[in-house]
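Each in structure tokens, the structures are laid out below.
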Structure P
Amino acid sequence: MFTGIVEEPGTVVTKTGGASSGGSRIAIRAQSDFVSKIGIGDSVAIDGVCLTAVKKASEQFEVDCAPVTLERTTIGKLNTGNHVNLELAMLAGGRFGGHFVTGHVDCVGSIASKVSRGSSVLVVVDCGAEFASELVSKGSVTVNGISLTVAELSSTDFTVAVIPHTQDMTNLTKCDLGQAVNLESDMLGKYVRRYMEKNEHAEVASFHEQLKTNGFA
């Protein structure tokens, strides 16, 4: 479990293998104080994808990626020199700064536009109708492992405002137009949607109306 608060920028050092060869091993370089906190077998979010550390050195760690991960996330598109967002799994007694992030990517979206607005950058992400239906205005969304607030929402895309600190600490505003990004919706919203789909009783319909009235559905 993660919170979407990126702790460290990393750089891809090497990538071997691929989906057709049964998987990849990727080596990531990061600051030594970050790598020192990683234990072999620990979970690390890389651009929002939960992966397991299998080897490490003073300023580098390695993860193995299954073919399904390479096919369904942007991890398969990573190349040597690419920058990635890194976060360690949250501690039970740690500060909860973002929202519940599992590191299980729902889908891959793309950067539709980037516009500067004061010190922030408004980023529009094309996500498709199914993913957009799980979002609410002012709710939480994870983009490349970053916990962000939905500023605007349409039937097929959403907008987030990226503040200067997030611009400096993550790769989001450095993405090119059309570039793919990993997306994960808020876990709580998924449970509400699943509940509504599986229950059609009168009391549930009333509950649905309450959610709509308050902007949650």
Structure Q
Amino acid sequence: MNSSDSLEEYILRHIDEEPELLREIHRETHLKLLHGIMVSGHLQGRLLKMLVRMIHPSQVLEIGTYTGYSALCIAEGLEGDGRLHTIEIDDELEEMILRNFGRSALANRITLHIGDAAALLPGFEDGFFDLAFLDGDKRNYWQIYEATLPKVKSGGFLLADNTLWHGKILEPTSSDRQTRGIQEFNERLASDNRVEKVILPLRDGLTLIRKK
């Protein structure tokens, strides 16, 4: 075991436990789906819940539900009448997502939308969301961000996942479309004066964004 793995194990032993349902979803995702690594996991999941607790949003948007792990973490942090709208483009995941939500007492806080975010986002009013979690198609990350930003109120937050992309963002001549999409997103966001931003080197990179 290398020092990085040892440090991660140490961190996981010293933060809040991963709820049993989420452990089961994590395990099932890795067993049944090809890209199980896409699921948020223990550390990021606890961070998402904590950030929601800190921000106190009443309306949250998630783009990229996958199997529902991150949505349930976000829902854990909601208070009062707080609600989450989560968008997943892959309709083949709908049954699994709804089954996972149905196993949680938090299901009534979550609305699942199946479809392309680009087509669904215009249906939400501008300034509707206090917080948005972006984890959609990396090839079109900037376009997703531009479509989402107007839907977030002034002073609201966006969280962009995977912004370090396994370190591939350091490859200037990469031919991978997803890598290029994240590189474009990071470069354009760096000079976007509509927002404040900071990248956390957590897991695969998480960018915290505040809309001015």
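Read-outs throughout are calculated quantities, based only on the coordinates presented, and are distinct from any laboratory measurement. Keep in mind that this is a model prediction, so the values were computed, not measured. Cβ atoms are built from the backbone, for glycine too; each structure is taken alone.
Computing mean count of other Cβ atoms within 10 Å over residues 5-12 across structures P, Q gives 11.5 for structure Q. Kindly point out which one of P, Q the value 1.9 was derived from, the read-out being distance in nm of label points 7 Å out along Cα→Cβ at positions 109 and 197. Checking each candidate, the match is P.
In terms of Kirkwood radius over Cα pairs in Å, the structure with the greatest value among P, Q is P.
Computing distance in nm of label points 7 Å out along Cα→Cβ at positions 133 and 165 across structures P, Q gives 3.6 for structure P. Tell me which structure, out of P, Q, gives -11500 once helix-only ellipticity at 222 nm (-39500 (n - 2.57) for each DSSP H run of 4 or more, over all residues; to 500) is calculated. The correct label is Q. Comparing relative contact order in percent (Cα under 8 Å, 6 or more apart) across structures P, Q, the highest value is found for P. Computing Kirkwood radius over Cα pairs in Å, for residues 77-172 alone across structures P, Q gives 14.5 for structure P. Comparison across structures P, Q (criterion: distance in nm of label points 7 Å out along Cα→Cβ at positions 37 and 181) gives the highest value for P.
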